[in-house]
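Each structure below appears as structure tokens.
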Structure 1
Amino acid sequence: MAVTTKKKVVRALVNSLPMALKRYVLELLTTDLHPGVAQGADGERVNILLTQSIDASDTGNYTAAEQALEDAIIIAPNDPRLPPYLSRVRFLRDRANNPDALAETEKMLATLAAMDAEIGKKAIYVPGEFWETWGSFNVRILKEYGVENFKRTVSHNYQNWMMIGKDDPQVRRLQELWPSHRSHQPWLNAMEAPSHVGTPNGFQSDNHEYPLADLQQREVYRVAVGQLWEYVLSTDTSGIVDGLTELELGNPLRIWRNGSLISSDVAHSIKERNLLLKNLELNGQENLTVAELGAGHGRLAEIFGRTTNYRHVIFDITPALYVSQWYIKRAFPSERIFEFRPFNSFAEIEEELRECRFAFFTPNQIEQFPDDAFDLFINMNSLMEMRIDQIHNFLSHISRLTRRAFLSRQWFKRHYDEDKQSVEKKDFVLDNRWKIILDEIDDIYPDFFIQIWSKESDSIS
């Protein structure tokens, strides 16, 4: 019997069960007992060797890292954790000795240096300690793995968060939302095991394992992404979900839904795009200009680009600005792109910018733009990671630059040890020309609030 036929039979059997029993069976499908993992003294020795390998690879000693893993495989030849790590070490070793990869890295570093020099022209735009720390970590990861693999490295630090434990707020919320669509599809989706690349879960020296190399954590992630996709599909009044898939560009960790790639990035972006357009009574064909502060890898620019005729302008710090520019250029090869460069006045770039579908700028360059330059402005989860003086500065620019509406999602309250400050909802307020037309708890991540502000005195012609 063909695999696809077997899957259809399984689906039919599962669907025939009473609802409570069906959900129980689907839960059982996610249970995994790590077959092949060594126990006792052998297990302890394997874990020591695995840690030694990770530490060695972090310092560039790939020979020692490979030897430690080979020794571990002799002890536990069926341990499912070890082959991905061995492949990753070999990948890192080969890339570190590849002249073309090294040349690309040097080109990236030169571009990042130019971007950072531009940002450094005014202190208010220099990232605080929080993003200085994470930015340095992301640059290191990009140097090791290459921007071509960013969807399984730095994108986990932008929006594609690690939903790997059943106590994760998003995982819990997606379980709560399951009755709203009652789809069994999340448990039937297929997901690849990571072959050789993936970011450590944080930059602390004692936390360098890639969580999605762990079978149980990968299962939680697979089901959670599937549940997110089904929820967005069930609430998609615009009808765009079925026509969108995760792009292969950037080497995502692939999850297949009936043969099509899905991802949390695409699902979140569709949800946010639909929320904004629905509340503003737009259909995506109004030829508007959208500005976004802190765009991650460009996921919203991609979805707006694939589903509307809007122009998209991104302001960001490094290395995210480099990643989003790299990605959008390749995702939209036929579109005109305004790539980052220094300039002294808006008049220098105005004519060229008018002809471009996408454009990329450092945060300080926002000062060069004239009032009412954009129809819509978006910030998802990055104002909340800035110093208070930076938050107020950007809100002032957003207020003057935006003609119609501002979409914002931030923490209700968050303390940052790095910058020795706390931010909360009351810190994100526009001036008296604006009113709130949407103010609600994020339906996927309840620690966030999401708002749409509308400029009362302006309208789109």
Structure 2
Amino acid sequence: MDEQVPQLIEFDQQRPLTAIIQDLCNTWALAEPEQYSLQFSDNARSYITEKNRNDIKNGYVLRLTHSPAKTAQDILDKLHSNKPDDMRVALERLQRLSSDYTFALEFINKQGHQLLINMVEAGSYTGDHLALTLQSFVELMDHGIVLWDILEPKFVGRVANQVNVNTTQDTRTLQASLSILESLVLNGTGRYAMVDQEVTLPNLIMHMQSSSVEIQQSAVALINALFLKAESTTKRKTLAATLSSRHIRNVIVTAVLQRSQQHVGTEMAHQLYVLQTLLLNLLDERRVGVDPNDAEARERILELRRIAFDVEADGTCSTTSGGRKGGGYAKDYKKLGFQNHTNPIEDFGEPPGILALDNMVYFARNHTESYTKFVLENSCRADEHECPFGRSSIRLTRLLAEILKIGEPPTEQGKTYYPMFFTHDHPFEEFFCIGIMLLNKTWKEMRATTEDFVKVFSVGPGTDQPCFGHRTTSHES
């Protein structure tokens, strides 16, 4: 008690807390000792219980204060009073205490959370009152004492309105609103549609441009939640198309990455990692074997041959295939590094299959000069020194998928993201292009032979994340 003379006592860990509190109340002549509890005196002001009493160390300063039950009732009485000043004091106190589980349990048992819900649904509170109410509600719900399913459309609509308004507002209110909607999507049963119907993606993108890092983080977190819990593949792909657009990526680069001057905080790094993971995971459906009768895949393999060989060579190395007039391109496919020269589609029969073919065609179409240089250089080498483009591409795609953990859900601890992912229209394919060129360079430097294939990969790209994944801001780096 602040008005009492402090006591220096030995805190006997063998005695019940009730007995220790009884002694202190006797010393200070305080009636009703059951109305009191001990608190740590640090900023958290956590209540001391039988479960956490062993956290008390020598020299700790403890406070004797009203019990969680009494404090909860006092706050509720003031909230019911409808006196603005009393309500503000009560809400400020509630906001400070709501992170404490012991208090939260008492407050919720007295239906305090329902009172807060009713206050929000009434729509009569603004400014500090609304900010403190929503902040307290977030803290109370985070304990998991009650389910998020208790929230109804009226409450969700009121909270979503705080996200959708375009006028300047209290950042506390906005951040709490975003957090409530995120938690409702992640933890509520059948509540996804309720939030998705109320919140518009353009407004969330607008909040990503906020000057407040906390608002940015909360906006990205809600976007991630909507993406993660999307109720259909079509919905996920629609969201992915929007989030992968150049406009949205420019917002992330300019408002988040550049503004932070490369010092992105841990929580924002985690949210960017989650967004990146969810987008990359859409590639998982391409990581399947190719059907040998797939006409489109056969045409794309033919395209790889055409781009590499149906061009005018510089005369230093013949690119003419003696096998074409015989009705096949076996010699060309051998130069392209396929293991099955007569029917190269068989090389894609197992994962990463289609995804590897996607990468190869992208490289040939978008980095044509580098592609033809790769193929023609190796065509001029002795057979045993050729770096097999086809075989290498399949192996590299597999390694990239493993490094980027394609197909795996995001983890709670993950925070590795790649700025290039947000600066390029086709980041995965560009990772591949960088990797395949590095691989060819390594092959030449090692003067490797086909017998060294595994060895080259053990020292070349794909063996460590820094080759692709260390946090770079440009393709060149």
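Coordinate-derived values only; no laboratory data. Note that this is a predicted model, so its numbers are computed, not measured. Cβ atoms are built from the backbone, for glycine too; each structure is taken alone.
Give the label, chosen from 1, 2, of the structure having the highest value of distance in nm of label points 7 Å out along Cα→Cβ at positions 224 and 280.
Structure 1 gives the largest value of distance in nm of label points 7 Å out along Cα→Cβ at positions 224 and 280 among 1, 2.
Looking at distance in nm of label points 7 Å out along Cα→Cβ at positions 80 and 128, point out which structure of 1, 2 has the largest value.
Details: 1: 4.1; 2: 2.4.
Structure 1 comes out on top.
semi-axes √(5λ) of the Cα gyration tensor in Å, for residues 40-119 alone was computed and gave 26, 13, 9; which structure, 1, 2, did it come from?
2
Out of 1, 2, which one gives 51, 51, 32 for Cα extents along the principal axes in Å, for residues 72-239 alone as computed from the coordinates?
On the way: 1: 51, 51, 32; 2: 50, 32, 25.
Of the structures listed, the value fits 1.
Kindly point out which one of 1, 2 the value 23.2, 73 was derived from, the read-out being Rg and Dmax of the Cα atoms in Å.
1
Please state which of the structures 1, 2 yields 0.05 when FRET efficiency 1/(1 + (r/R0)^6) of positions 96 and 368 (r between Cβ atoms, R0 = 41 Å, to 0.05) is computed from it.
2
Computing helix-only ellipticity at 222 nm (-39500 (n - 2.57) for each DSSP H run of 4 or more, over all residues; to 500) gives -14000 for which of 1, 2? Mind showing how you got there, number by number?
Numbers: 1: -14000; 2: -17000.
Answer for the origin of the read-out: 1.
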